[in-house]
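What follows is calculated from the coordinates using simple rules that are stated; it is not laboratory data. Remember, predicted model here, so these are calculated numbers, not experimental data. Cβ atoms are built from the backbone, for glycine too; each structure is taken alone.
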Structure P
Amino acid sequence: MARYTAARYSLLTHLLITGANLYAQPVELADVDAVRAEGDPRSFLHSVSVPANPPETTCDILVAGAGAGGFAAALRAAGRGHSVCLTDESDWIGGQITAGGVSALDENKFIEISGATRTYYEMRNRIRDYYRTRFSLSPAAAALENFNPGSCYVSALCFEPKAGLQALNEMLAPLRPRVQLMLRTRVFALDVKAGEIRSALAYRFDKREVIRIVPRFVLDATETGELLPLAGVPYVVGSEPKSETGEPHAAAEANPACVQSFTYPFAMDVRPGENHRIAKPSQYEKFRDGQPFSLRVNYPTDLGWRGTYQYKMFGDDPPIPNNMSPRSIFNWRRLLAKANFTGPNAPDDLALMNWPRQDYHDESLLDRTPLDQARILQAAKRVSLSFLYWLQTDLPRDEGDGSGYPELRLRKEVMGTDDGLSKYPYIRESRRIVAKSGRVVEQDIVAEYQTGVRARWFADSIGTGFYMVDIHPCGANERGRMMMPRPFQIPMGAMVPQKVHNLLAAGKNIGVTHLTNGAFRLHPVEWNVGEAAAMMASLAIRGGRVPDASAVQDELARAGVPLVWFDDLPVTHPAFAAIHRAAIRGWYPLNDHDLHASPDAPVTRHEAAVILSKYFEVPAADSEQLAVARGWMAVDHRNWFHGNLPMYWTDWREGQFPKPMPALTARRTGPVTRSQLATRLTGSSQ
């Protein structure tokens, strides 16, 4: 089985902290930010000696990792009045949004309406405002409510990483008095006793010092699940066997080395007539031929797709924005489109390169020695630089007049690094907890196994997601895979590890499989997971333990976190919380035909009878018959129930109910709308 409780070097670190031979030997750590493509990999290691009494700080919640999940967690926790210690190895917050260089957000087709949390939408709005306030937009771009700075066709929102960083810093600024932000800092040891994390040791790379953090609760939002081996909780690395998960597309045998490939993205622009070819990277021919470098993609015909397609370097934009129509690679993840701007400071086109052929898939970073990690990161950087060199030198030109585009210029300042590559690699797959309540498997979300428009129902849902199962293959003869899911939920149980009660998974390390990780690893899902983890931790601190799902769900819905998939219920709707709270309890009309909440639609008498059955927890094969037999609703003088007619409050015989409902404050008796019903049943105010 691909299951471990800790890697060897992590166990050593743990023993140094908790054993009798305290801090007997230095601990080695790889400084990811410092790694360069060339040089001795040992030069990127820090030998850390732990002092007997390191400086100490306390906080309610330690959030390790300031990526999408960790940032959202810190924002939610601090917003609820908690003190937060937020650490990250990089010097930028934001993870894949910023430091990871993936500022072309991987989202769902409903994103402009629904499918993310209120704070995630705030980030998106701030990114758009960044450009509206700093540049003059073209009339066409200025008229768009959902303005996309790059007009890319892989995402509804492409932008420079610095715009994302500015948006996140603005969101965090009002809460900074409660947030100790510790950048260039990595947690490397945990003191765990009786199933509780008592303290953590962290190393500050820039200051070369060790600090002790004493939290009440800990959230692991690191890109690779770094805290899982340190805490000694069971976790999985790599791909599970089909015999364990039952997934139709799982491998026959477990393979810890089969972890999705990772990437160092970079940004470039075009300078016609100029030569910006970089120096030829070492091992260029090996990577060129072994990857192999290409703009050709095979969309398998056996899956009903178009087959092999040869992309071009340049070309027109797609006819329909964000429709994924194959066009040019340059426009695929274009961060800035010159046509969107006017005036003297209008930027030129700027493209992000995050292409499957530049992935590094030969080795995984997980559960490797620090020296191995540094060496692997170096190789990954050489792959990305080699891919750029291939674009500049060997790629056949679109016009057929030679090879290479030396006019492509690496824009180092976009990523804020001296080599032009992202500060931190784009990590697709983490260590994953063995959750107390099981894991999310392929059959839970993939469309072919679902009978309705939504994926498997999780009664403990703490969020939603919708993205294809997108597997960037490892180097173990794995085939790249894409499977389309139904809009799915994120179960709370997938975030709770075994053995340690004050630790939660808060990023890509939740209880999913190698396959389903491919749908859960994206920006809005990771953000949602982190925000939910913070809410769980907050309620646990206040109540002494993580509460039941219903209490967490109520607070999340009030905070603007969706629990059930709707395609027409924005987070700004006044009944958003009431509808989600009612829907997750079964007190709201849902069907197998669409994702509509239709909050202003009238509730039918039949729907009202079904809801009463669920509200009073009286199962019934025929809810109408039950409602009449119990005296909850009446028939007319012909003994007809009129199930398709709209409901009025007077249709309910509330004096016959087994328990009172929240008081009726409506001035009208009906027809009762869905949002009005949800508002009353949940005791909300609209």
Structure Q
Amino acid sequence: MIRDLCFGFAALLSVVGLRAEPRVVGFERFHAAAPDAAGGRLLYNELGCINCHGGDTGLPMRRGPDLTAVTARANADWLRAFIADPARHRSGTAMPHVLANQEAADVEAVVHYLGALTPKKTAPPKKISHLNAELGKALYHTKGCVACHAPRADYAPPDGRPAAGEFSYGAAAFPALADKYDVATLAAFVRDPLATRPDGRMPRTEMEDQDSLDIAAYLLGIIGSDGEVGPKLPAFTSNPALAARGREIVTSARCAACHTLPSVPAVQSVALQRNTGGCLDETPAAGLPHYALSPAQRAALLAYLPVRATRASPAQSATDTLKVLNCVACHERDGQGGPDAARKPYFLGDHNLGDTGRFPPPLTGIGRKLQPEWLAQALAGKRRERPYLATQMPLYGAAVAHLPALFASCDARQETTLPAGDVEAGRKLLGTLGGVSCITCHRWGDRPSLGIQAIDISTLASRLQPSWLREYLINPAAHRPGTLMPSFWPDGKAANRDILGGDTDRQIASIIAFAREGKGLPEGFPATSAREFELIPSLRPVVLRTFMADAGTHAILVGFPAGVHVAYDGRDCRPALTWKGRFFDAYGTWFSRFAPFEKPLGESVVAWPAPSDAADTRKFEGYRLDAAGVPTFLFSVGGVPVAERFEPAENGSLRRTLTWNLESLRSLPVAHPPGLTVQASPASTPGKLEFIYTWP
């Protein structure tokens, strides 16, 4: 049974619109508003100009699909219609109208030539036992397909659909899928696009065979059940005489410039000529491919052609490679890219990790962040370090083989050399028994962390370059804004002075040394779970991340030896709870795979209301610890940095201090907990507020 396909394509066309001009996402997102030579370079590469006219754009070449046995995987009727008018049957296609001046009989001959191409030997298709379009719908919207394609109206992500009009760039349109494929052939393409399109513009996402069948069923509108697979492609028989004529046509039309075609000779480059009637004209001369370029695309190409002999810098090549492969749909680099507002709700993962648990990592400085061998393995699909991300890193094949060396070149800089590390000091630092408690949040190999399950750090020595890791540990928020990772070396000064004399570089080098050479585990993994783990602040404050009722999944607890304590909500950038007496039992946080929402151990617990602007304009920027171990929470309001600090005051009261740049932010909404006496401190000045809270 075939469902009505209108809902899908209506939703799609409402986003991308039916367009004749070719869609090049990197140009559309970053250059269309102000066409320039850099955008022209993208178009020259992605529209296949380079395939005919030669040159060096510094980008992976874009090729057309392998047409061997194409009539066995695409309906011949669809091929006829597409070849006769590509843009009409695939909105935004980069395929030009090559046979614009040809007769219908010539199109038919080309289809017969394609049908005569010797097919590759493949295993017979497996029998389809069942289909699950509902599961396919979820996979399509969560594995990463919608980073390039449009989300559909029949699926609502857990946090709700985005508001209309939030797409900052369009979507790769589908052809009329039911006219082109059956469920088996579409599933084969979904499972491994690189088999027929090795240029990587449609990457491969690792999945089970059944997953690809379910996605195909959803896209084709097949409800699915045992044995119900929809109509199959009709067989096509090629006429030899027509096939011979078709070979002459594709040879004359220079189709081999973009496609690998058996028995068709390779084409020679054609020199660019400054004359009318060329490919850039609105009406090209007979025999030339017809690109329905937009005015912006035409302007960018005209800006690029005079400078095309100028070789792109490594930095430009790296940036443009990310654009042409649309890596920037998921990743940000140097302030460009990342998911747009309309797609963010479809990036799912572990919300307990904040944005780092949902969105792929930034690529800024990736060439000096990752070891080149590790980056190459990650691009080849041999490393997946963030299993909590539902969106999977796809494989681009040969198109990204040059990226590790390119990133290493353009991201290179003078690096800090770390001293030799102490393996046993590293073991202690990573652990919870006098260290900085990395294993509270991070996995270590096959051992789950004691709390939330952040990235495995047992491989950090082979994965990360030491100098980058040093910078990150000193200021995590500078490398990943919004991260929940605090700094235990704020401003380069160690918060823990008891290990290696508080030498920051030796401590960080020791963590790397243990990850590289150490045996066993960091200190603090439990041997038993049969007792309470009450935290009792004695000489220094205790800072702990956990889940807490009324403070949420981003709770950061601060316990003071003076017996007053605070739970800070890192999501909404506000104090959430305050109490007195006993601090906290960490057993559930440390030893439960799925930590419960905890409660304070003490008494006189008071909930803090949210300020009026907390959910709308505040952005968490982490926290820093001073020499005494007291945290200062950092957030921004409309881009203006604000610092918020809590500490014990006289007679068991609590002092709260907020500071910001008064010239940039004239006022700051502040909420106070009910039931406590609030006194404004004389230290309050414009740009600084200080309050004393006293329990009755």
### Label whose coordinates, when distance in nm of label points 7 Å out along Cα→Cβ at positions 31 and 455 is calculated, return 4.0 (choices P, Q)
P
### Task
For Cα Rg over 2.2 N^0.38 Å, for residues 79-486 alone, the calculated result is 1.17, so let me know which of P, Q that is.
Q
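Output the label of whichever structure in P, Q has the greatest value of relative contact order in percent (Cα under 8 Å, 6 or more apart).
Going through P, Q one by one, relative contact order in percent (Cα under 8 Å, 6 or more apart) is largest in P.
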### Message
So if we calculate Cα Rg over 2.2 N^0.38 Å for every structure here (P, Q), which label has the highest result?
### Response
Q
### Query
Once FRET efficiency 1/(1 + (r/R0)^6) of positions 103 and 663 (r between Cβ atoms, R0 = 41 Å, to 0.05) is calculated for every structure in P, Q, which label goes with the largest value?
P
### Task
Name the one structure among P, Q that distance in nm of label points 7 Å out along Cα→Cβ at positions 407 and 543 of 2.9 was derived from.
Q
